[in-house]
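In what follows, structures are represented as structure tokens.
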Structure P
Amino acid sequence: MNLLKVAICGGGRTGHLNAILFKQLPDVQVSLHTHNQEVIEQHARQTPMQALLPDGSTLSARLDRVTSDARAAVEDADIVIITVPAHARSQTLKDIAPHLTTSKPVFIGAIPGFCGFDWLAEATLPDRPNVVIWGMKDVPHTAFELTPGRSIKMGGGKSQLYVATHAREPQTARRQLEKTLTRLYGPCVTMLDHFLEITLTPGNPIMHSSVIYGLIGPYGQWHRKIFPQRMCWWTECPELGAYFLERMDQESQQLCAVISQRLGIDLSSVKSLKQEIVEAYGEQIRDQSSMLSILRTNQAYNDILAPMVPAADNRAGYVIERESRAFNEDVAYGLVLLVEMAKRFDLKVPYIEEVLQWSVAYMDGLRGSALDYFPRQWPHTTSAAA
């Protein structure tokens, strides 16, 4: 079997877990590109990275390279997997672009691929005919309790991994990508027909924002209050959060229906969030009767903490972190994109807009957003409608 050279850009939870899992496979070389000095130093000390599995067992790995040098990480890579937050993707792509090989196909994708990654990569990597742009609908496994450079806990895994390529990519590239990802993840990879099936799949942008809004928004139990202790995202999800999540999910489905009708694109794979979660986690969910019970009883979601920081001014307790990915990624690059897409089809999405407006105010405004690269003429562009 030929050596497969994998470069992972991002030293967070998903990057750590994927790197460890890949190193369990034969003939797979893994480089990790990160600016986290702790991860780099642990690698220099030859500290093995460990993944703690749900059954209590442990996997260990020594990566081939861990570096902040983009050239060293990607210069001969066959596949580049970007796991940094959406708001950091643009800079990551700019950093690696000059160092990508031009002598063979290079598959550059994002996990997850939401927030319009195909549009961003196309805009950032012009005139690169050997680059194949792709994205995965969701992370292959939940991952939490990261100790950088040392350990990561693996939560529940997805039964199917859905992948799409940019509309410009030929069938030959799609087949090669599927073969490569199957080698890395096993026979659970399913290729989608259109990248919009990923962009419009309900996920973190509406999940995280609705729960936060239900907790500390104007009608939330903890509005302008301090939490006495850190809480879990899902097992302690408030009823109001689940209420907004259901309605935002309905609006997202309406957007899919309009786009499907107007552009003639089959988006039947984009299911409701409730159905997505049930199909992904199955028996790991003890009570599938409602959105609230699904979130609270999904064993794959156990022990996943909400992004919280100690309260300011020496006050006891915690507050929701304004600088978390739930805002800088899910709001600025997720909700913003959904609202803009709806506007271009004259579709009203009042629940998503309400949560977006409150969230932007809570995070003291947007510093960047998906509008920085979302095609201005979409959907009236050849590549978007192809």
Structure Q
Amino acid sequence: MDRLRRRPILIAGDIGRAVMLASIPVASVAGVLTIWQLYVVAFAVGCFTVFFDVAYQSYLPSLVDREDLVDGNAKLELSRSGAALVGPTIAGILIEWLKAPVAILIDAVSYVGSALFIFLIRKHEPEPVHPDVQAGGERPSMRQDISEGLRYVGGHRQLRLIALCTATSNLFSNVVFAIALVYFVRDLGLSAGVIGVIFAIGNIGFLTAAVVATRTERWMGLGPAIIVGNALGTLGMFLIPLATPATAVPLLVVQGLVVGFGVVVYNVNQVSYRQAITPERMQGRMNATMRFIVWGTIPIGSLLGGALGTTIGLLPTIWIGAIGGLLSMIPVMLRPIRTLRTIPASPEEYTEHEAAHEAARATGGIGPISTTEAVVEAEERVEIEERAEAEERAEREGA
């Protein structure tokens, strides 16, 4: 992502997914469709999706100003949530009326439409140039670039804490989600139709949060918005094991609304913060490394949930997942995240803030709690020093 322009990668990701998905109805009509082709298509579409997702998160900071990152991510989340709400309904209708191969063909065409919209973006994107190349040296190898990305995220305390929070949350939430549908049917006695309605209503939480996500940062500050979003997503999971056959529908509807709202508020704010504090040349590697870390725990959680559900039962496993999720609240409650107030205007402003904070810690102070305060304090110190120097010069001249 940091070696190439992001826009062509986005278009290639869409076209690649369209071609792979279109191969399914073609093979079905020809009578040669096999499960092995479905495996290949699923794997290839997954790869193209990773490239697309990392590219669009890295592309957004070059399209909007830093102060508009939260708003930009909120709008992207709004479109994604809307698609998640409407898409399954459309899919069900298409499969019922036209059968699965035609539905998949329409899905493939939708990716062509996505590529067309991205093609219509006209804002110029400069060719990425590595600092070593600018200085007349050679471009580092791919392995060196990957290592730099890993070191950048691992050595950055805010990114490290956000990665730890998200990875822990994904681990334990997928312990629950791996067996949740089985639990809903077997233990709570819910039908497929009722479960579908619960999920559909729950998606309204995603939509609502996408609309107000920008305001949460303004109302309560960036750090508190991240904490509240994570807390809602974590605590909402407890409504699943607390549900009984008599209370399942209302509790699960509330659970979907609360968790959906919290997840979007958390993601919009923390992704915007990550983008704002990362230099342009590191955006791709930062996002890819974060994605690798926080999504890497998802299959582990799913396998763990399935294994525990088989051995100790569904309800005890869901309780373990809900309680374990509380651990994700610890990293964002620590001071570096808790005291954030605004999105930095640039990576340089973030660096100034961190330098001021470290200086305050070294002298026993508490340090600034926001990037704006850091800049103000730095300017005040310079002004005081200049005034003191002017007074000393006036005294010497007077003497």
Structure R
Amino acid sequence: MRLDFKNRLLEAARTFGTPLYAYDWQTIATQLERLQTAFGSAKIFYAMKANPNLGIIKRLNALGVGFEAVSGGELERAILAGATGQQIVMNGPGKLNADYTRASEVGARIILDNADEAPRAARYAPKIDTLIRVNPGLKVSTHDHLATGNASSKFGVSLADVPTAVLNAEKAGLNVIGLQMHIGSSIEDPNDYVEALERMAGLAKHIGAREVFDMGGGFGLQFNLEPLATLGHQAAHAFGAEQLWIEPGRWLVAESGVLLTEVLEKKKTARAFAVVDSGMSELMRPMLYGAVHPMENLSASRESVTLDIAGAACESGDILGKDVQLSDPNIGDILCISVAGAYGASMASNYLTRPRPAEVLLENNAWVVLRRRETVAEILQAEHA
């Protein structure tokens, strides 16, 4: 976390209230530069599900970044951000018929997720540029809920079925420009990509030359990108592909964001707790994935203690952090939950009729409101008694 950003966080909490998501634009821009330096000519499609805030994706669009959408709603966000045509790729299982139509209207590309998807896609998006998502059948080094490239995952076409999937798509009149893979998120071991890319490259002899090879995203935050980029370009070369695509999501935005939350009370059962004004409805990752986020007390420097940071939901699993070591918190202190820029606000919900947090961005030394805090009245507006 940049020191200049950290030093402004208490100010943000006082100004905008808590819970609050705060992002640092300079961190995102630096991460993008690192990707561009490592991957060279590769085309970057930001995986919007990591953080689809319009203010962030508009800024990324202005820097020439494309977008991977996995729902009709995300497709509309990309369009609102200014992306057009070949700057957008539509991915994911279970696409709606309307998703194909809208992708065709704006000139986006689509990624087929199963070998039998082509006829329906062609009916609503005839002759559209298409990639086939391949499941390389690996056991990858991440949480089971984040592993999309293992053989039992619901995603993609198995290696053996790829030639059939390509043939089905071409028979349906689709233009198959290449293959895509995405083996998971928060991958811990770079060797997972070595094996996956070897298996992908081996498909070249079965489907022939293609224009594009898309190696997806999911890179661990600590990865050395240069060797990974070399492997990606080598896999593209196996297909004679002039274009390498990558789809980073969490890698671009995770370290830019924090969740600021206020200590409401302290208590003890068999364990010691600090209860805060956020929880699973604001940050789902700890409960969903067992994710561990760095935490610190921004309000004071006191003797270090070890306790659990408990959310406000009436759920035993609503624990944002276990055995957290931090400066002994008093009621009213502001805690900072770091590495929360990805899958934080994007997964926030209205569970327990809790308004979703505001989101702010530090840009050019000033705070910009990207999303105002919801109200209970807004949540209830769509319901009829």
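Things worth noting here:
- Each of P, Q, R could give distance in nm of label points 7 Å out along Cα→Cβ at positions 13 and 293, but the derived value 2.6 comes from P.
- Largest in relative contact order in percent (Cα under 8 Å, 6 or more apart) among the labelled structures P, Q, R is structure Q.
- With respect to percent of Cα pairs over 22 Å apart, for residues 125-236 alone, the largest value across structures P, Q, R is given by Q.
- For 1.7 (distance in nm of label points 7 Å out along Cα→Cβ at positions 173 and 309, calculated) the corresponding structure among P, Q, R: Q
- Which of P, Q, R yields -8000 [helix-only ellipticity at 222 nm (-39500 (n - 2.57) for each DSSP H run of 4 or more, over all residues; to 500), calculated]: R
- Read-out distance in nm of label points 7 Å out along Cα→Cβ at positions 77 and 285, computed value 1.5, structure in P, Q, R: R
- With Cα extents along the principal axes in Å derived as 56, 50, 41, matching label from P, Q, R: P
- Computed over structures P, Q, R, distance in nm of label points 7 Å out along Cα→Cβ at positions 37 and 69 reaches its largest value in Q.
Where a number appears in this text, it was derived from the coordinates with a stated rule and is not lab data. None of the values given here were measured: they were computed from a predicted structure. Cβ atoms are built from the backbone, for glycine too; each structure is taken alone.
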